[in-house]
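For reference, the structures are reproduced in the following blocks.
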Structure I
Amino acid sequence: MKTCSFWSFCLLLCVGLSACDRVSSLSTSFRKATGWPYEVVVVMADKAWQGEPGEQLRQRLQASLPSLPQAEPTMRVTYVTPEQFGGLLKYTRNILRISLDAQRFTKAGCQTATNEWAKGQCVLSLYAPDEAALTAYLRQHGEELVGQFLRAERERWIEALSEHFSSSVYRSMRDRFGCTLQVPEQLVVGKEADQFLWASNQSSRGRMDLLAYTFPYTTPEAFSESYLVAMRDSVLKRQVPGSFPGSYMQTERRFGLHYEPIQRQGAYCGVLRGLWRVEGDMMGGPFVSHAQLDPSGQRVLVVEGFVYAPESNKANLIRRLEAALYTLRFQQAEE
């Protein structure tokens, strides 16, 4: 995976910075962070970048994302030396700085800062006495470092959704399921049934869809991967037909699924990622779903985003939908 050249990145940054200046209400003394989503500027000495520490960083930052039909990197990386880091580069949204100095540091560590030079920044500063200590630290904590950037990007999407979201989906989720959800404003409700909702942006280039449905909570096994997949396929077969007679959406099981339990507002949430396909057609793509027990304890609410973008990158589309899933709030819980 190649990284961006320094000068080409600076050219893109100048264009992005000009655009931000036009729309930002901030004073010029504190600009809004620039750059593309899931981009990171890595600042470190060339010797370390070309050596084992740089290899450890590239392996983690540019690792292929799971549950996508084609390989896409976790983040796009631009590398610069400390001498090159300055001016417009300091306004980029994600920055990873590495300092090696045996006289200043006795062990490796990391400091996190937000809004260091611009609003909305995530800046991680790694330090170590030498390359060996830095390499050992990256082997142990590399995934955590990447996770901080990913969470920062998700929070940026969520913040943007709080200002601009689909009013039709918001109303339908409130009235039908007793909860609120903020999704990209391009999504419009297209189908509603008993305890089921389907919304889409209907785009021919980068289609994003949202599904929401419930089922009774009768057993703790309802939050197992196998149970959620079986329930998903049952709902999709009934509610999401394909273009041809007898065709319908299903879970693609041949390439594996990824299931992860997380905590959402103090409650259990099952996160399922994988690929979908249309039985009887050639359509498919990635999906991510969140399953939560509602405050009554009587039903499970599943909210899912899926993407259809043949021959195009899908990572940021599905990550944008996933950020929207984190905005779910049960009205009863808020009262």
Structure II
Amino acid sequence: MAQTLSDFFKTLDSHFEALGPEEGSSIKIRVRGKLIELRFLLEEHARCVSSYLLPAPEDTGEEPDAVFHYWTEHCSAFVPKGHEGETAVWQSRDETGYFRVIPELEMFGVDRARDRYYHCRTPIDYDDYTIHGHSMASTFTRWAINNGHLLLHSACVGAGGKGLMISARGGGGKSTLAITALLTGLDFVSDDYILVNQQGPMRAFPLYRVVGLNPDMAAILKPDMPVLRTEPRRGDKLYLDASAYDIKPSLPVNGILFPNPCRAKEPLIRRSPAGPVLAKVIDSTARQMRVFRDPEPYRIMASRLSGLPVYEFLLTEDLYINCEYLKEFIKKEL
């Protein structure tokens, strides 16, 4: 019988255990009714990640629905025999799973048969990338797709039982607008990543309790939140613990809002052609989640987002005026 990718991943389980994870290096979270266990080689990594995700449920002893493995090791060991020394991405897929190796950088795998996920990264100086960055988003993206959801690089806020997904490229004002909305009493799900259902009326669900602000915006808004860390490689961006604020368990998505920080004299939200905005949303998500070499997530995102109305938001320099206008628009116009 030919070996499947699921068979290959079963051998990775024993390999991971042989590396000797420290006691306490696993954490559990519940996402959309599914219990997920995250396993790390180092207890400090698990502790750090737990501070970023929404509070974990009490451990009832039940078996997890999905298991995620994160560890560091030289990833060239996972390049198939006969391809050693190659620098190109190695990728494979069958009905049981998905497997990708970027030599000298990372290995990523999905065992669909057992709902297990693997992310191994070659040790690098920039260790925070492994712990807080795209590795988490990559694995959760695959889990979401396998379980009828999508993880999108977008924010979501609302008012009066209605909501808008806020989408923009990095630095486009997405997080600033969403966090201002949070601080001024609008309904809030997330400022950066949201989970949405693939079928039925679209709703956005939170995954993270952390929000990110550039120092200049933080100085203006003065958010009363604990600083989890400062990121020097991103202009000293602040990552803040928003768990004391009211993060909604879900919000309907009635449209997509594309902020335009054009320093308008008055705020204005107007209908916009959907094509260019959806292309940016999908491309930004694919690159943030590191799935840009795989057409499947593109197809699923395009199908899910294509029916939503798209709006452009011309922003003024006054963050609070912007949010007051947004609140009235959501209540009266959506």
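Laboratory data are not the source of any read-out in this text; all were calculated from the coordinates shown. From a predicted model like this one, the values you see are computed outputs, not experimental measurements. Cβ atoms are built from the backbone, for glycine too; each structure is taken alone.
Observations, loosely collected:
- Among I, II, structure where distance in nm of label points 7 Å out along Cα→Cβ at positions 252 and 276 as derived comes to 1.3: I
- Answer label among I, II for the case where FRET efficiency 1/(1 + (r/R0)^6) of positions 100 and 204 (r between Cβ atoms, R0 = 41 Å, to 0.05), calculated from the coordinates, equals 0.25: I
- Distance in nm of label points 7 Å out along Cα→Cβ at positions 148 and 316 from the coordinates reads 2.4; which among I, II: I
- With respect to percent of Cα pairs over 25 Å apart, the largest value across structures I, II is given by I.
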